[in-house]
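J.: Below you'll find the structures, each written out as structure tokens.
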Structure 1
Amino acid sequence: MWHYVIPHFTSFLKELQLSDDDRANANGKAERIAKSLFSKYYPNQTFSSASYLIVGSYGRGTASRPCTDLDLLFILPNGEWDRIARLTGNRQSQLLREVKEALIWSCPRTDLRADGQVVLAPFETYAVEVVPAFRLHDGRFVTANTADGGSWQFSNPVAEYDNLRAGDLASDGKATHLTMMAKAWNRECNVGLKSTSVEVLASVFASQWIYRDKGTFWYDWMIRDFFAFLFAYLNGSTQIMGTDRIIPLGDEWKSKLESAYNRALKACEYEHADRGLSAAIEWQKIFGSQFRTMMHLLSALAAAR
């Protein structure tokens, strides 16, 4: 029984993992953008990698293929705060436009856009979201929000990272694995949950799941039980770690959740019965074509007989 669970989920996670080329591509673009901004805001200084942070899912290690965006926090000199404070009108919008203009020379063929809280650089392989920020003494950052006349808001990428690591420590790495798989469902089925909410929910679940100390052999049940766990969050909310910002979840995704849960129930029954192909087909309805290795292998074996 359950003969296919380990190869199924081992192959799926391997398919989701970023390749070395993916990482090199992303890191190269991040450094290129950071150097361009560094030359503007730190003139006559030698470039320092401490001037920027790769944050978001890539920075926390939960990004998966296909990875479509990269969040870059560029740390402005504290002296810039006073200069920007003296501007009139929407200071935050002016800051983003200034950052955009500073990037034009290094990204001449990229359609740069100042959009809400970021400057978006949509490269062919990655869309880099550049967030200019001021570092506070307590580890938080102040970032711009151009909406409603402009305002400042807090972010705390260290707290977000620490929250995920705590979930991983409590569950032998399941918080990261579950986040990556749940994001595949979120993307494949157009669930509509924000990526940061998916990560928070996966971390909470993994930390308290009754089988959190078990291995990959239990991952079919983990997916099934995670979907059951999510029903309690319909019309609920998640909090961005280290801040007081709340993300309402609504219930527009209820039907997507019900469908995923029912398919996971069926897939678990097939896994128990060692019906590997049938199980893989159900998992693929949840996660998409990246859940594919065993199904293709079994089809090939059948064709070869």
Structure 2
Amino acid sequence: MRSLVLLAAFIILLPSVAVAQFDMSALGGTPQIAITLSPTHPSPGDVVTASLDDYAGGMFGAQINWRYAGAPIPSATNQRQVQFVAGDAGSDTPIEVTLTRTQGDTQTLRQVISPVFMDIIIEPQTRVPDWYSGRALPSLGSQVNATVLLNDGSFIDPQSVVYTWRMNQRVLEGGSIRAGNQVAFPTPRGSSVVLSVTAADLSGNTIASRAVRVNIVQPELGFYEKHALYGMQAIPTISGATLIGSVVTLQAEPFFLDTRVYNRPDVAEWEINSVRTPNGTNNPYEITLQRTRSDGRTNVNFHVRSLQEILQGSEEAITLNF
């Protein structure tokens, strides 16, 4: 009997546990009907998809009617998606959808499309010859400069825009930068990198966003014959080529090598028939060869490299008959 009394006393002394009931609708847990756009921030002339999202099912059985720029879109009747072409930069064009429910009540949703032109100019700081008709490409570890072009149809004060740059989702420059429409970064390891930028006003509202994929290549090296009269030939000299004359001047031309490495290489070496040979000129990329063997066959090797960024470099060899 004593044990039963103690047990009853223990139960009475236990603290009560309150069970709270939460109203999810009061916390904003019930999604509202809304128009979503893809792309979210269109550029002028973009094909935009407007979607009607209704996760709560509040539009069940309702008739759907779309209007763009005030004009109805008959082909989109009772469709949850509609496509249209964004207008000019700086224009404000409404997209509207009206829901007519079975009870007879209506609800109209409206979004204003304000296209802003945004582009990213990529300027790899790598070497290509003056006569090269292609564009310079970034190589591993090379410097890249990027600039944003932003146009909403009128003058945009640079001090009124905040830019956030990301490289493969990693924020550059330590965070958002006011008037930071330019950024410089070294290319990381990999075959490509995604560079993105978001522009926002001083209140934090996004104005435009853009992302581009930047391909990364390996530096390359070619040999070109240089004539005293005609200058350097734009056609590369291939291995096994037969050159006329007993004396020839070769120019080694690196492609996509970081300009800092090209201008001040840590290693710039010529080897003739496997023997390291000074080139005898102030230009480390040029050498003059003279026939010294009876068969006229000469093996030529050139190596240029940075010792700080070991993959910033290239080495190539050819065999010449002259």
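Computed from the coordinates by the stated procedures, all read-outs in this text should not be read as laboratory data. These numbers were taken from a predicted model, which means no experiment stands behind them. Cβ atoms are built from the backbone, for glycine too; each structure is taken alone.
J.: Given a value of 19 for relative contact order in percent (Cα under 8 Å, 6 or more apart), point me to the structure among 1, 2 it was derived from.
T.: Details: 1: 19; 2: 12.
Source structure for this number: 1.
J.: Looking just at distance in nm of label points 7 Å out along Cα→Cβ at positions 128 and 240, which of the labels 1, 2 belongs to the structure with the highest value? Walk me through the numbers on the way to the answer.
T.: Numbers: 1: 2.2; 2: 2.9.
Comparing 1, 2, the top value of distance in nm of label points 7 Å out along Cα→Cβ at positions 128 and 240 belongs to 2.
J.: I would also like to ask the following. Determine which structure produced the value 1.00 for FRET efficiency 1/(1 + (r/R0)^6) of positions 96 and 144 (r between Cβ atoms, R0 = 30 Å, to 0.05), calculated from the coordinates; the candidates are 1, 2. Display every interim value, and only then the final one.
T.: Working: 1: 1.00; 2: 0.10.
Here the read-out was taken from 1.
J.: Still on this model: Out of 1, 2, which structure matches 66, 33, 18 when semi-axes √(5λ) of the Cα gyration tensor in Å is calculated?
T.: Values: 1: 40, 21, 16; 2: 66, 33, 18.
The correct label is 2.
J.: Same structure again: Quick check: -16500 is what I get for helix-only ellipticity at 222 nm (-39500 (n - 2.57) for each DSSP H run of 4 or more, over all residues; to 500), calculated from one of 1, 2. Which structure matches? Kindly include the intermediate steps, with their values, before the conclusion.
T.: On the way: 1: -16500; 2: -1500.
Only structure 1 yields this read-out.
J.: If you don't mind, another one. Of the structures 1, 2, report the one carrying the highest value of FRET efficiency 1/(1 + (r/R0)^6) of positions 176 and 232 (r between Cβ atoms, R0 = 35 Å, to 0.05). Present the calculation step by step, with values, prior to reporting the outcome.
T.: On the way: 1: 0.95; 2: 0.15.
Comparing 1, 2 by FRET efficiency 1/(1 + (r/R0)^6) of positions 176 and 232 (r between Cβ atoms, R0 = 35 Å, to 0.05), the maximum is at 1.
J.: Given structures 1, 2, which gives the highest value for mean count of other Cβ atoms within 10 Å over residues 72-79? Don't skip to the end; give the middle numbers.
T.: Values: 1: 18.0; 2: 13.0.
Between 1, 2, the highest calculated value is found for 1.
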